[in-house]
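So, here's a batch of structures to check.
Only the coordinates and a few stated rules stand behind these numbers; no lab work does. Treat the numbers as computed from the prediction; the structure is a model and nothing was measured.
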Structure I
Amino acid sequence: MGDVPAGTSRLRFRRLTRADADALVELDSDPEVMRFLTGGVATPLATVRDEQLPRLLAQYERHPGLGRWAADDRESGEFLGWFALDPSADGTEAELGYRLRRSAWGRGLATEGSRALVRHAFDTVGVRRVWAETMAVNERSRRVMEKAGLRYVRTFHLQFDDPIPGTEHGEVEYELRAPIGQERLAARRAR
């Protein structure tokens, strides 16, 4: 089973390392990147270094083939952001995620990387379902989900102590399920 997704013609995926802390903080420091996640509030270095990275690095061993990967420009080697297939507790489902620098927006990279991860999830890892969520008002992310093959499932509302603009419109869930034969394979893997 491939530990790291193959990547694309323009993106190279690799495991995150502790050395990526500064790049991750820089990514999360852009208010536009974080607009639909935190209302534009940056993630502190201590949170990335001491909480997020240790949890993400441990996932690689617990759920081979699933997790979060750095996305580098294949030509320049520049860190562009990350893509994720965050595993469910039993590893039979994965949540698709992506976060790219603003300089990478508008070039189809989020769709390209997401399609590669969806293929990896079903063809290499053998999950039974890939799903994703975003704020209902996040039209760009919703388009990426649709272009990656996921279908709208529902709109739901969560309660937040300090809601960000757009929260009142709810969150949306999209999904893609494995074909029947692959779903049986994922169920056997979970036992």
Structure II
Amino acid sequence: MCRHPLRRGSDRRGPGRYSVHCNVDGAYVYFDGDYKGTISSGVLNVPVCSTGTPYQTITVEMDGYQTYTGSLPGAPAKGEAVDVYVTLNPVATYGLIYATSSPSGAAVYLNGNYRGTTPLTIENVRPGSYTIEADLPGYEPYSTTVTVTAGRQATVSLPLSPIPQPGAVTITSNPSGAFVYMDGGV
């Protein structure tokens, strides 16, 4: 085990070090599962012995971000610094809904709240199940349930059926002037 930490301006007599660069301050850094410190001002310097067993893996983690695990490059020589770059990506906490209707142009309501007309993408929806309804004049409203998963798009099709319209019946007879009875009435 090395007993001399790497000091600023030191020469090749000190231990080597990994300089772990990361886009998230406060992220925790582990080498082969051993905690080494936290990222501060975008970097963490980790002294390592050139005579010890070299570390193999690096793990960097922070709440709200996807954990990064990768291989470390070759061990630094005595007095040498090896840069390691890690980018942490935020964990997706929302999903989205893409809604279409036939015919298009229907008003869309998500849990009773108007969101726009089809075709429509509803963004930043928390994971869970929702009631989605389509409404278009002249058509029966249509309602269904859609389930949203974080980081994914839920696609929902909203088929609309025309509202039956009362019709008129034209009857002709030969000879003309005949009486017509419908359901027993004139």
Structure III
Amino acid sequence: MSMSAGNMLGNTILPPSPWVRRFGGLVPAHGRVLDLAAGSGRHAKYFNDLGLVVTAVDRDVATLAPLAGSRLEVIEADLEDGSDWPLEDREFAGIVVTNYLHRPLFPHIAAALAPHGILIYETFGQGNERFGKPSNPDFLLEPGELLQFALRYGFAVLAYECGEVSEPKPAIVQRLVAQRLK
């Protein structure tokens, strides 16, 4: 579930997530970053502004198109329609996923993370239904699910949080920063 509208205020792109800002510097400086389900492109812009080459993927690229340039590739793809993974066998030094969950992509995300690459993931967890959307269990992580994902693929967990937040709005979230060791 892409939260594109939730990443914009009027026509202004919201700032990057504090979690992404906190750990974004771990992404190797000369690597390529994947912003998966990029929405308005707030994280693509953030990493691009840090001097990294970025690939932003979303099903609606209208708000991403103006960001496209020599160091920012925009790919229009519906990640949930059963089509092939749009990135084939490409690898990324950093992958960022926020406010999005589609479990069938987990193997693709794991395979796309280069050795020593950094995964920054932040999305909603069970219990969020009491705060509003998303409330569908298909879009809410089970307790510890991001940890299980990291362990299943042999990633080293560098940081993990799970619980209630008040900013930017009340929600239940899980956050993970993990590194692919080999």
*Label whose coordinates, when mean projected area of the Cα convex hull in nm² is calculated, return 10.9 (choices I, II, III)*: I
*If helix-only ellipticity at 222 nm (-39500 (n - 2.57) for each DSSP H run of 4 or more, over all residues; to 500) is computed to be -8000, which of I, II, III is the source?*
I
